[in-house]
Structure formats: C-alpha cells, structure tokens
Structure I
Amino acid sequence: MRSGVMKQLINSIDEISSNDEMAEVIEALKKKRKELKAELTLHALKNFEVGDVVLCDARDGVHEALITKINRTTADIEIGKNKYTAPLSILSPIEEAS
C-alpha cells in the first residue's frame, strides 16, 4: 500500500468517535487478515510437496525446514533433528526469500 493511502487510512481511523465504529473497523481488519492468510495457504498447497526444503519464518528467526507431510492448513516439518507442525502461511520457497 502506498504511503499516502496509509496516511489517509490512519487519519480516518483517528476520526472514529464511538466503540461501535471501532468494532466495525476491527471486524473488517479481521476479515481481511483471514482472507490474506487463506490466500497464502492456498498458494502453499499448490506449490509445496513432501520433501521440499523451505524457509520457516519462526519466532526466533528464519530457518530452513524439510516438509515431511502436508495437511489442509499445516505442514509437518523438520528443522535439524527437531519435528514441528507449522502453518502453511509461515513457509516460503527458498527461491522467493533469497
């Protein structure tokens, strides 16, 4: 999103004067976040296969991971000798991230 559009959006939020209006904005943001996450998940389902090495954007940094199983919204991965279940939305192909 362009900087000018963001400033305009922030100014509009600053003009909110009631809790009802704030709740409406929050619901719209939650809906958009859910749509974006679903889009990332769908993209991942189409592009990842078992055995792929991917990047996992974890809390403590980005790690290379091996996909051992793909579920509907998550993947079982191995980072080193440790096994994890990760949301597909935090995984990315190594080519894109480099």
Structure II
Amino acid sequence: MAMHRGSRLSVNKNRNSIEIMAKILSLANPEAKATHIMYRANLNHGLLQKYIQVLIESGLLKKEGNLYSRTEKGTAFVLKYRELKSYIAKETRRNLSHMF
C-alpha cells in the first residue's frame, strides 16, 4: 500500500507468492541447488520446500538429482510475470505523473 510522505511515496516492500515463485524460477535457470535458491531468494528451508512442491506440482519446476530447473511452462511463467510487472510499473508512472 502506498502512503504519502512529503513528495515521496513509500511502498510496501513485502513480497507476495507470485513474486517469490518468479524469483525461484529465475534462479533455477538453467539449474540450481536448493541451498543456492534458498539464499538468493532469501527464504528459509521450510518455506522454500513448500514453494518448490507447488512449483513442481504445477509443472513449472523439475528436479533432477539435487538440481532444480524450470520447465518450458516455468519459463513462460517468468516471461509473463516480467511483462506484467513492466506494464504495472509503466502504468503507475503514467498515473502518478497526472497526479502531481
């Protein structure tokens, strides 16, 4: 939620599930160990395992040995996520420029 503080906007920095899944999938390209993903995504082990399970069950991520890699479906997810994030950022800037 954005709040006014003078001429600057303060935006909530918490991540949502979609952002976390996109981060995990981005890190698993071409492949990565769970510990690498855990540290780079700033997740604890239990939370990472829950996300990995959801991503594998959704066909977005696969595990081979001790390495994780994203599937074609996972790559499509990341690309769509980045498109949407870019669109929202552009629209937000455009709308804010009309406000001030």
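Derivation of every value follows stated rules applied to the coordinates shown; laboratory data play no part. Given the structure is predicted, the values throughout are model-derived calculations rather than measurements.
When Cα Rg over 2.2 N^0.38 Å is calculated for each of structures I, II, structure I comes out greatest. Can you tell which of I, II yields 23 when relative contact order in percent (Cα under 8 Å, 6 or more apart) is derived from it? Matching structure: II. Kindly point out which one of I, II the value -19000 was derived from, the read-out being helix-only ellipticity at 222 nm (-39500 (n - 2.57) for each DSSP H run of 4 or more, over all residues; to 500). Considering all the candidates, the number was obtained from II.
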